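Multiple structures follow.
Every number in this text was worked out from the coordinates using simple rules, so none of it is lab data. Keep in mind that what you see is a predicted model, and the values were worked out from it rather than measured. Cβ atoms are built from the backbone, for glycine too; each structure is taken alone.
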Structure 1
Amino acid sequence: MKLENGPLTGVRVLDLSLLLPGPLCSQHLADMGAEVIKVENPRLGDMTRYLTTKVSRGDFSESGAFLQLNRNKKSITVNIKREGGRDVIMRLLKDCDILLEGFRPDTLNELGIGYEQLKEKFPRLIYCAISGYGATGHYKEHAGHDANYIARAGLLSLNGVKGGPPVVPGIQVADIAGGTLTALAGILAALYAREKTGRGQFVDVSMQDGAVPFLSLLLGDYIATGKEPERGNDMLSGMLPNYRIYETKDAKYVMLAALEEKFFQTFLRQIDREDILKNMSRDESGFSAAIKEMEIVFKQRTYAEWAPLFENPDSCFSGLSSLAEVLKDKHLRERGTVLEIDHPKLGKIPVIGSPFHFSETPVSYRIAPPAQGEHTDEVLKSAGFSADEIEKLKKDKCV
């Protein structure tokens, strides 16, 4: 069987999730060839349509964040709080392999369309629920956001500089690593298991759970020594002179991550300062003295003057790219990690491409991010709804 649109060609996903973790997960599935039906509320769609700055062309505008998270999907509007809307969900599920949702635990069970109600009627269905703390446990009913999950997972207390306060990362760690990618792995594993057993299952994804594995190296040291790591003063967070951010003469920043001594030697050889490593004692005081010397060295040149050294393949030396530089990055362009897709009203828009590269079943970009409810009639007709049924659903405000 030829899979022209990716390894998940033929898989159908009903996506009830909103905002970031679930929609990014379903976009990965869609890029791999799955047909994804995005379900939005008729009155207020996915909140990412409203929460961020709009991209505008003429009289049409769409949220920049929504454009990054929802390509390759068909959007339908369904009010799942109405009985008629829940009936629509049940009829659509007859032809779906996966249901993805991001509500608080038991929300859909209370509406009669949760896993407990669906598992007997649709035994092959893979039901993936992404929540902050999971479907069981003490924090099950707690509301939260990314910073709460990384706080309770032990990550937030470790983020920041030595002697300074904890710093909230400027990116969504638990949402994406703990939610999106953990859900994606769970769904794909459940699909593989279904090939063997013929049965679907419940995939319970906790964003806090998914964040905890970031502690693996630090926890290894802790259980060996009983000593809590010090913020900004760990081997990989600021203690070492060869694994550290430095400021340049023009107040810009560069990253030296020459962790192995051979790479550090390569870098120092390029700047004719091999004496720094030669004279450095391998203890905290030696590291501290070397850091002070390195700080002086880096402030002797501007960012542009340091830039040629970024090209040495063995120095582990990099600039800190801005978003504009990421979009122009030659390497990322060559790999398709950043690209443009065609939008029917906005023209070409830059997006983050799929990070998954398959030699035999490559990903594809088939559908621009949809307007709210753009495909409602099309999807309902393909599911067997008559024109009269669709009109009644609209009259009853179910779709």
Structure 2
Amino acid sequence: MDRRSILLGAATVGLAGPAALGQHAGHGAAPALPEARPAPDPFTLLQGGAPHHLTGEQEAQRVLASSAPAGEPGRWVPRAAMPIPRSEMAWSAAWAGRMHVVGGYGEGRVDRPYHHVYDPEGDRWLNAAPLPRGANHVAVVADAGRIYALGGFTEQNRNSDANAYAYEVGSDRWTRIAPLPRPRGAGAAVALNGRIHLIGGASNPTLERASVGWHEAYDPVSDTWSALKPLPGARDHVGSVAYGNRIHIIGGRFNTFEYNSPLHHAYLPDRDTWEERAPLPTSRSGHGLVVYRDRFFAMGGEAGVIDRGRITQAKVFGQMESYDPKSDTWQSHAPMPTPRHAVAAVLIGDWIYVAGGGAVTGGAVQSAVHEAFTLS
């Protein structure tokens, strides 16, 4: 069965109500999913979904230098390409040793319901039940055998919605949960102490797509949302992780990538407050952030200036920079072989897997590139 077959079969997957969450069983069980063939072309244009080769001008957007002190370089290796070039998934999640990538741009559209799963044991991609509705910049996180998919945009980085779903990994089935209190896309979803935190992002009106600092938490037991202290400095396209009973929000943008920020805030749940930490050395947005060996590794991202509707001073970052929460300091490592933004990045075992993403600033060119990093 190919990817299109699984999408066309979405109606047979079923969409349960919130009550189904209380009947969950088999956390961590890996379902038998159909395999997906890797994409033959590493890059495609969003306009029409046509295969694309990067021009010299586009390759010149790549930036690799970091101002952070050099750490252990580590190494990157290629992995199986994604089934199709994709970007603007806005992060990914890992459960039971597999990476789940949901929604995004691809095949000439910005409202895709794709759900691809990477199995590192076989270095292969699988097709899973698609998101019940297509969207880009959907916030995703894994917890207790479920993948949560929250909000997103239904236009190109515009027109946010309040839809919220939970995917049962053990049964390959999506469930509708209580909608977001307020619609938004490009937010940060983080699991901590049994709750799902949704932080920052961008909301309506469509023409403004303004960044927000909203911080709301979902309780899977009661299927309800509650408001918590907002993020200082509203922003979207941030990096986010949970570590040591803290949530860290790093980098991101104020409204557009013209106004990228190095800000780094940590949320303390016992006090419902935020504290500032050492800033990200390279200001960027649309980057990945992963906890690996007790450090936070940030990779990829984008920047540019919008001048009368055109992007100038375009930058696509390949920097790999890591943060030590014990010393509150940053260092740099070997950069990504293929700089990208809006990537899917997760830790599985001793490897950071970074799949897909935009190969140029903005949403014009998607990639199927998949590379993995290790310090071993």
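When distance in nm of label points 7 Å out along Cα→Cβ at positions 192 and 296 is calculated for each of the structures 1, 2, which structure yields the highest value?
When distance in nm of label points 7 Å out along Cα→Cβ at positions 192 and 296 is calculated for 1, 2, structure 1 comes out on top.
Where is distance in nm of label points 7 Å out along Cα→Cβ at positions 256 and 272 largest, in which of 1, 2?
Values: 1: 1.7; 2: 3.7.
Comparing 1, 2 by distance in nm of label points 7 Å out along Cα→Cβ at positions 256 and 272, the maximum is at 2.
Computing FRET efficiency 1/(1 + (r/R0)^6) of positions 216 and 280 (r between Cβ atoms, R0 = 25 Å, to 0.05) gives 0.30 for which of 1, 2?
Details: 1: 0.30; 2: 0.55.
Going through each structure in turn, the value belongs to 1.
To which of 1, 2 does the computed value 0.89 (Cα Rg over 2.2 N^0.38 Å) belong? Show your work: numbers first, answer last.
On the way: 1: 1.17; 2: 0.89.
Source structure for this number: 2.
For mean projected area of the Cα convex hull in nm², for residues 72-119 alone, which of the structures 1, 2 scores highest? The partial results should precede the final answer.
Details: 1: 3.8; 2: 4.5.
Once mean projected area of the Cα convex hull in nm², for residues 72-119 alone is worked out for each structure, 2 has the highest.
Using FRET efficiency 1/(1 + (r/R0)^6) of positions 88 and 328 (r between Cβ atoms, R0 = 30 Å, to 0.05), single out the structure from 1, 2 with the greatest value. Write down the numbers at each step before the final one.
Numbers: 1: 0.10; 2: 0.40.
That would be structure 2.
Given a value of -9500 for helix-only ellipticity at 222 nm (-39500 (n - 2.57) for each DSSP H run of 4 or more, over all residues; to 500), point me to the structure among 1, 2 it was derived from.
Numbers: 1: -9500; 2: -500.
The structure behind it is 1.
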